[in-house]
Structure P
């Protein structure tokens, strides 16, 4: 059985020539959305995943704009709105040491370097220069936003689903 991983959500169309607006949920946009890449559309209106091949990719504001081979006008891609773009596990490829896929990080328990449990990583934001890991606290309190930088994230153990962090002043 193939495992599927979400890489983007189609939120709208762009123009009249079959371009769609995608909010990226991948850490490898350039690779995932490169021309010739195979993506699979999951949508409530579809019984099965629909294979799509990327024909073009460009960035516009906070969106990735994509077109797909064989789909050249708005009427063909309009039904894709609200759908999710996915890749198969085989398409993930190997990472260098110290690199991780989002799905490996989400769900990890977060501990301070002083041995205090903070909570679990519930999502990853990519607002700019570095990712921000959103930690759902164990117990009451607001979520903790941890920048993924060397000064904060000290160790990531994917096998144990555990992340060790150093809390710099002002993070909590």
Structure Q
């Protein structure tokens, strides 16, 4: 997050004129450099986009007490938000200018509980299929020692960005 803030990055929503002509990957890179605002949700969920490549994205999140469920562990929604973000960004890296995506389905398996003592968890997403109308991707969350916490898949709708005249 410090790198993004050092580049002038703030949470917010990009304006359409800031996005026109940029590919999905260029938009993500602009968010990481601070040129474009990053999603406000990233602060709420304590997660950040670290890396993008062709069909590839990496997020890091650190669960906090505010992310706990009533049973005393990190809520499944925190894992889901981290997974949906990394999976969607893996898909977005392959989109040309003028195209966007929406999550159609998310399947997540949490195999180990996390807590505020777990430390940083890294989510890595990879595109499996990028078609004209649908894309699929897979991801996993691991701790710094490589211990698996969750794995997931997604299906995303791909479509043209609506423009207003």
Structure R
């Protein structure tokens, strides 16, 4: 099944089950923010499309946004915890084991930006998959990581959903 087919299924589900929209958005952002899964799940496109759907289906924006933030926050948190627990052995887990260049780029990104890498990494697809993991491997202090994690989840969730919700509300 291609991305367009998956997107249509998700949108139809949200249209038919409006009350579950925050949960669906949360699951999508969780998968998009979780190391390993993020490399396999192209959820960003689906989440942007959901932004249009929430306005058209008259789902309150803040509900979908809170689901997006919660999923993104938890996905990065678990990735960080995996990094702290398994250290560099996590690099040997598929699909990262097949993408050593991605790991190397993530490490350089983390070295260059330090704590800001957690915030900035959320906005770059390949970095989003590995920066939280690397933060855990490099033993970044948890308070510093979680602060950047929450701040980036708040902004990222808004930036993914707001354009579609705003345009849909204006034109439909």
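A short reminder: the numbers here are calculations on the coordinates, not readings from a lab. All values reported here derive from a predicted model rather than from experimental measurement.
When helix-only ellipticity at 222 nm (-39500 (n - 2.57) for each DSSP H run of 4 or more, over all residues; to 500) is calculated, the result is -6500; to which of the structures P, Q, R does this value belong? Label of the originating structure: Q. Structures compared: P, Q, R; top value of relative contact order in percent (Cα under 8 Å, 6 or more apart), i.e. the largest, recorded for R.
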